[in-house]
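Enquirer: Listed after this line are the structures, all set down as structure tokens.
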Structure 1
């Protein structure tokens, strides 16, 4: 004798039911996804200081700001702008392309790469802010993600931006669409990541994000390479693509920047053509899209 369980009987009935009686979904009726609207905002300019090294980025702590160029860092009094110390490497040396830096606990943490050489290799370089001496190095070596341009603390690990380029400085088999944001544990083992929105990649072409940092509001802020606008990104609730939620017009031409530890809505950045470090107050940005969340 054959016994049919309750679950088995339900399955037989479902299999026997004619298709005409089952709920049907016409895939043609499903709407095409529309990205959320992007808030258009403007940053308020605050201060500006001349700085010879202001060609790659800026960092800031309680008492000083730091102007960064490929193999040199200038340390300046944040009230007067006077240069008080610095670090200088060598041309085509082991530290060849410093980019984004941030100050923390008496140290300056910096992204370094061999840009514009290929294949791309990167490292994290740390300096003592009191003595401005090199203190520590961690090599990432050759990685498929691209060239490290910025990184920040994220939980117990890191969040970092890697660039690819569509011009002669890039790898011939990858254009700037391969630029991305990745997460790592404390030992720089990859734990996840996202791609940048395609529309943002187009705006930053032929380069990628040159600077990035997490704001105290839980949103990710990134600068391109040349446009006077700062992009605000949120973490998607599903899928691999970051959500572009805001664009902030700002009187500086991209590159690396840092949030002010004394005011979470103030950033310090550079004007490359003018060799200046500039500070700005960012507007508040509410997150209303249901497709995204804060980091």
Structure 2
């Protein structure tokens, strides 16, 4: 499948992929997007543009994606099932493709209770696996979900998310299998801190043959501080922060904790480069985009290959 996606070309050429993330502003500030984008240009193969993350109102993902393209980045247009029905989703996919967006990440979306509009109506007309299947049908069969023919199909490179740590752990690999069967080309994981569980999840994915059919990008988030680590452990749904991560940061002076967090992230990246079944890294430097060039350099991920 040729989508015109830079990420697809990177993966097909056998390179170890390196993607990043950009959170749109809580306003119509174009410069805020450009400011974040300038730190990522040349450092990542693609950048995720989040879609009302944590159920907080932000500039739309497709709009911020277009600004990112102008700034010299390839966007990964995120779409959550929380806010739209199947008509709106298919319409937005056509529009995004028409305007030059070539990657899409299909997500359920954080529940409304986590955000600033807890009484908003959740749509969830279809779920994230059905959204993957819908885009594959639109792309490969040239048909809408209702069966009608599309005059110009959207040739999107289709992404899905995976959380290797949620309970019951034994079922996580089967959920991945459903997304692969539905048509996911690549999968980005939740932030990884529990390496033991991640190794086991990847091994099971290899054993089931899933990694032959989907590119797994391991989610890496550098901890900025001990406080961030404790907050993520206690308050962020689906996050698994082992005690040894907390203890390691406890053993470092406060003004050196950010550097230690980057060091831990780089150690993870080195292991993932050698791990069978992992095709790349998804770096989530949360509101820390300006540090991505240094992290990429220290992790020996630069220069990025041209394809």
Structure 3
């Protein structure tokens, strides 16, 4: 039997997989989702979502896609890892993503084919085309230049392509140095780590989503405080350490995560304290 069923849970509550059903929307996440949704609806062009590793960017991206999934007028295209070996390969991946190819593989031909496809779908078919790029800090300068060119394609009212870049903080100074691209950013939003009340809310939300209906909380206030301090408020670290805490309960036949349990875990799990492994 899985450990979580022994604790009265129907599902694992603290998986680190980006499952939108377990996505706790902090005020910062809610603001990001709302603003990104508005930018896409208004077809404003380029949006930038920044955050350190483990702040929930990938899960937020999946939730954003989910919000538009039932709207046939909005077509989402996603690149999860844009670390291509060459700029032309990146451009070819975009052409493949939009199911279009030009004659040959030269950048000019690929750009021409993409322009035609964007015009046909964005103007003639009146679709909103969205390109969401996760891990955007891996984009080369050449790839960023190709995105700038694609963002030049527009009607009198709106951009033909909506680009959402989800990236670690290191991308920001690179974009600021490319003035003719930085000036095209319609929205910039930054995700921050959680404070202690948000950490508590995330833990409670995930336990409820996993089916916990117990009369007593699985985590005491002291445990939540220690969990927040050890995780530094990063959602991914909160999930990892909370998962270990529940496993500890089962292994040691305990009923509740308290300060002593958290102290034992943080002593044996140095990764919970290492920012580089968030």
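Enquirer: Identify the structure, out of 1, 2, 3, from whose coordinates distance in nm of label points 7 Å out along Cα→Cβ at positions 148 and 212 was calculated to give 1.4.
Expert: The correct label is 1.
Enquirer: Given a computed value of -14000 for helix-only ellipticity at 222 nm (-39500 (n - 2.57) for each DSSP H run of 4 or more, over all residues; to 500), which structure among 1, 2, 3 does it belong to?
Expert: It was calculated from structure 3.
Enquirer: Give the label, chosen from 1, 2, 3, of the structure having the highest value of Cα Rg over 2.2 N^0.38 Å.
Expert: 1
Enquirer: Also, I was wondering about something else. 1, 2, 3: which one has Kirkwood radius over Cα pairs in Å, for residues 100-259 alone, as calculated, at 19.7?
Expert: The correct label is 3.
Enquirer: Sticking with this one: Out of 1, 2, 3, which one gives 0.7 for distance in nm of label points 7 Å out along Cα→Cβ at positions 36 and 60 as computed from the coordinates?
Expert: Traced to structure 3.
Only the coordinates and a few stated rules stand behind these numbers; no lab work does. On a predicted model such as this, the values are computed, not experimentally measured, just so you know. Cβ atoms are built from the backbone, for glycine too; each structure is taken alone.
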